[in-house]
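> Scrolling down, you'll hit the structures one after another.
Please treat every number below as a calculation from the coordinates, not as lab data. Quick caveat, the model's predicted, so the values are computed rather than measured. Cβ atoms are built from the backbone, for glycine too; each structure is taken alone.
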Structure I
Amino acid sequence: MRPLHLSAHFVSLWVCSVLSSPTGGSCPVMHPGERVIKELGPQLSQHASIVLPSSDEGSNLLIRASTPRVAPAFVAIVEVATEQDVQKTIRYANEKSKPFLAVSGAHGWPLTLNNVKNGIQINMRKLNSTAIAEDGNTATIGGGALQWEITSSLFKQQKQAVTGICECTSGIGPLLGGGHSMLQNRHGFAADNLVSARVALADGSIVRVAENENADLFWAIRGAGHNFGIVMSYELKLYDASAKWNMTVFSFTQDKLEEFFSTWNQLEQDIANPGLLLLNGVMARNPEVDKDYPLINLQVIYEGSDTAIDTYTTAFRKLGPVFDQTTKDIAWGDLFEAGGFGKSSQVCRKNENILGYPNSFESWDVEGMRRGFSLYTNLTADPVFTGAAWLLESYGRVGVRNVPADFNAVAPEERQRHLLTSPMLWWKGHKEADRQKAMSYGSQIQKAIRGEDVIPHMYVNYAMGSETVAETYGRDQSRVQRLRQLKAKWDPKDRFGFYNPLTKGQ
């Protein structure tokens with residue numbers, strides 16, 4: 001319980017309510033957020049706080065990577081500092097019939113987040129901790145920790161965990177949807193490496209989940225976790241991080257597009273297991289090199305002296321890149337920043353409407369990529385969208401496919417379709433015409449590169465909210481039914497129904 005040292009603002013609200021009389025003047029109508037401060041504030045721990053969205057502090061906590069396109073509407077923001085703060089906030093929200101949403105990195109972008117109206121943000125950032133177990137095999141991480149904080153803390157002890165790609169996201173957010181990683185070819189998805197978690201449920205109770213404790217919920221949160229609760233803390237497997245990494249960067253002009261994707265396909269066909277070698281590409285404008293078309297850029301990132309690297313780099317060099325540079329001996333703790341997905345990188349910027357139209361593939365449709373590239377060229381010729389970046393990602397197949405499909409709730413399609421791609425469209429401002437243009441072109445590109453004979457699948461953490469449940473959580477109806485039965489058991493009132501919800505249509 002918070003000690004009774006009430007703020008002047010709280011005291012003024014209390015005095016106003018006491019002194020108002022039926023016959024005299026009355027205080028102004030209390031803002032819904034002020035009511036939350038008055039009623040919930042005294043219940044919280046000493047280091048928790050409640051701020052109004054209209055305040056300077058509150059405005060900063062509302063900013064998302066995708067605002068203003070995605071902007072959940074809150075009446076108050078509760079910065080929780082303990083598990084009990086989360087419990088009391090959930091129970092208060094339930095009592096007042098208000099929606100709530102947990103926020104850490106604020107990089108989730110599904111349009112379904114906009115269904116939060118007059119809600120309470122549960123800001124998790126104060127639950128930020130990383131503690132390595134004595135045996136060095138696991139770490140317990142707070143639900144508010146960001147990936148760069150986790151990576152930094154672990155690397156100080158020469159350890160690493162399977163986390164997502166971008167340093168600015170939370171650690172737990174990507175994991176709940178699977179969690180692609182630079183380590184997945186060896187260790188599987190982030191979700192495959194979860195040992196246990198403490199989860200706040202829709203009624204405010206907290207349960208521990210693990211292989212032998214609430215095993216059904218443990219299965220569900222690893223792949224569909226956004227639908228089931230708020231993770232207070234979680235235990236992850238750890239691995240040694242002593243090896244150095246290397247990175248070769250190529251840039252190609254658009255006339256090499258067909259050869260580029262054909263070469264990529266051939267390499268993955270010929271080399272089933274390249275080790276810890278990943279391909280991270282982006283198609284983006286660089287008018288200093290080509291004023292008319294986006295460039296095709298590719299990072300070949302690999303651990304140590306990977307045996308497949310020479311085959312990969314030789315194959316791409318034969319295409320005649322306009323840029324070719326290799327950086328060697330990169331420490332794991334520096335790799336994210338060096339690769340362009342560190343916390344200060346362009347991909348981590350906020351407040352720019354980011355919108356993506358993802359696909360997951362087993363191989364590239366070369367003709368489809370040309371069709372999509374033509375559309376993308378037209379869109380990015382508009383100065384509003386010149387900062388767009390079309391992602392081309394392959395983080396490895398072996399480790400994720402070695403995990404049985406029924407091990408957790410990650411869609412089997414996600415294990416088979418290891419190629420991730422999405423035009424990431426950034427633009428500033430509130431103009432409806434810009435939003436409509438982005439949506440129109442994004443949808444056209446998404447369909448053009450997929451082809452009519454490919455059944456759609458989208459990585460749930462890249463999905464934008466309009467996809468069907470089958471397109472994100474998998475087409476095996478028995479698995480979807482199992483997830484929905486667990487949803488009915490653990491969250492019967494769908495209080496966790498704002499992030500690509502299981503409760504929408506097929």
Structure II
Amino acid sequence: MYKVGQIIHFENQAAAIIEVQQYSLLIANVSEQELDLTTIREIERKSIQNQGAVTTYTISLYELEKAKRQRIFSQVKEFYTLFHQQKPFEAGQTKIPYSGKIYDEKEMVALTDASLDFWLTTGRFSMKFEKEFARYLGVKYALLTNSGSSANLLAVSALTSPKLGNRRLLAGDEVITVAAGFPTTVAPIIQNSLVPVFVDVELGTYNIDVSQLEEAISDRTKAIIIAHTMGNPFNLEAVMQFAEKHQLWVIEDNCDALGARYGGRLTGTIGHIGTSSFYPPHHITMGEGGAVYTNDPKLKMIIESFRDWGRDCWCPSGCDDTCHKRFGWQLGDLPKGYDHKYTYSHLGYNLKVTDMQAAIGLEQLKKLPEFVERRNRHFSLLHTKLKELENNLILPLATSNSEPSWFGFILTIRDGNKLSRQKMTQFLEEHHIQTRMLFAGNITKQPAFQGLHYRVVGDLKNTDKIMHDTFLVGVYPGLDDEKIEYMATKIIEAVKYSSQ
């Protein structure tokens with residue numbers, strides 16, 4: 001086995017090249033991207049040199065590390081092939097989840113690569129993901145965090161910053177949202193001592209009923225936070241016009257809609273702040289993970305501060321004095337020259353991700369367009385096959401002027417039917433088709449919301465309908481035509497079973 005610094009002699013250059021390639025050590029013409037394994041270690045200059053009839057090659061620490069990694073990666077790929085590939089589908093035996101992680105050997109190799117660095121917090125993979133994700137979205141800034149729920153918390157918390165002046169949200173200010181959604185779209189409102197104002201949704205799109213917006217406004221209304229339900233964009237044109245009229249902040253909870261478009265623009269990029277989730281069922285995953293994104297440089301710095309302990313300093317982990325005046329600040333009542341790295345302008349959190357997660361996310365991001373296409377294809381197939389049930393069930397409807405990135409297939413029992421959601425979902429679960437409610441149903445009915453201060457617009461009639469009669473099944477990329485056919489057949493049978 002070759003050692004670092006060892007000089008190897010070969011009879012000719014061809015023999016040298018063959019040997020070097022065998023050990024994955026040939027790095028002539030190496031690109032800058034390949035040289036970023038570490039920014040800490042000094043990398044020797046590599047060369048294959050002709051010395052008359054003899055060729056020499058000096059092995060560097062970098063080359064040895066690269067060779068070792070490549071050997072490990074080969075074993076990881078083999079491990080994936082042997083133990084991680086999806087098993088063949090058996091109708092009635094194989095469970096069909098509503099969603100799940102889709103990956104191959106590339107994610108496992110990336111995870112291994114980051115693990116070998118042993119840089120256990122945010123690092124090179126995290127910074128690269130933020131840049132690539134912002135580029136995909138077409139926004140200036142994207143910040144990684146540890147979940148979509150944390151992304152929503154950071155987005156709402158950022159709007160309470162004193163740095164926003166008279167546009168800052170204060171305790172008791174109101175935030176418009178919907179009651180038919182996920183708890184952590186709403187929870188950050190209450191956690192920041194703000195008041196949620198709940199409006200109803202439309203059946204079919206399951207998005208905000210924009211006709212109720214004017215009724216929801218008061219002199220304390222300062223912001224709107226709404227999710228694009230199940231990958232179906234809400235009416236952004238109406239919401240943004242309303243927000244501009246009343247000078248309101250808009251947060252797009254884009255956790256279930258990555259890749260969706262409204263008016264040709266990606267959702268999450270039209271409001272002031274967008275959020276995403278990278279939990280395994282979502283459009284891409286890094287295990288746990290999320291992101292907050294914006295085009296506003298001030299909001300970017302505030303969000304970053306709240307994410308990173310509330311500190312005023314913006315240096316990345318492991319870096320110091322990027323402002324070149326670390327000891328030249330005077331903020332608050334601190335003495336002049338107090339270390340800027342330990343100066344705090346917000347009551348923040350520690351909500352960063354690890355580099356191992358970000359490494360997985362980078363590979364997933366490359367697959368996102370394919371994932372979106374497959375989700376939408378599965379949705380269309382299922383919609384076509386269930387057309388015959390339209391007298392019994394409300395089938396999902398895309399919002400006008402939108403291109404959804406479907407997260408699930410929502411079904412609601414029509415009024416006047418004898419169908420039972422409980423019977424239908426029980427039948428499907430018994431036939432190994434996983435079902436889910438539309439999240440919290442009417443969130444005001446949840447135990448956690450008893451006794452909390454909030455305001456309701458109207459009677460939330462459709463939200464209550466969803467709570468009683470709505471469920472969903474999956475359309476995620478792990479499905480195929482055979483599974484969709486099986487699902488459609490069993491949903492039709494479930495309707496017949498439930499009507500008995």
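> Once volume of the Cα convex hull per residue in Å³, for residues 247-342 alone is calculated for every structure in I, II, which label goes with the largest value?
Biggest value here belongs to II.
> Work out the source of 24.0 here, i.e. which of I, II gives that when mean count of other Cβ atoms within 10 Å over residues 103-110 is computed.
That value comes from structure I.
> Comparing FRET efficiency 1/(1 + (r/R0)^6) of positions 95 and 199 (r between Cβ atoms, R0 = 30 Å, to 0.05) across structures I, II, which is largest?
Comparing I, II, the top value of FRET efficiency 1/(1 + (r/R0)^6) of positions 95 and 199 (r between Cβ atoms, R0 = 30 Å, to 0.05) belongs to I.
> OK, next. Could you tell me which structure in I, II was used to calculate helix-only ellipticity at 222 nm (-39500 (n - 2.57) for each DSSP H run of 4 or more, over all residues; to 500) as -11000?
II
> Still on this structure, please answer the following. Which one of I, II has log10 I(q)/I(0) by the Debye sum over Cα atoms at q = 0.08, 0.09 Å⁻¹, as calculated from the coordinates, equal to -0.60, -0.73?
Computed on structure II.
> Of the structures labelled I, II, one was used to calculate FRET efficiency 1/(1 + (r/R0)^6) of positions 87 and 167 (r between Cβ atoms, R0 = 41 Å, to 0.05), giving 0.15. Name it.
Here the read-out was taken from II.
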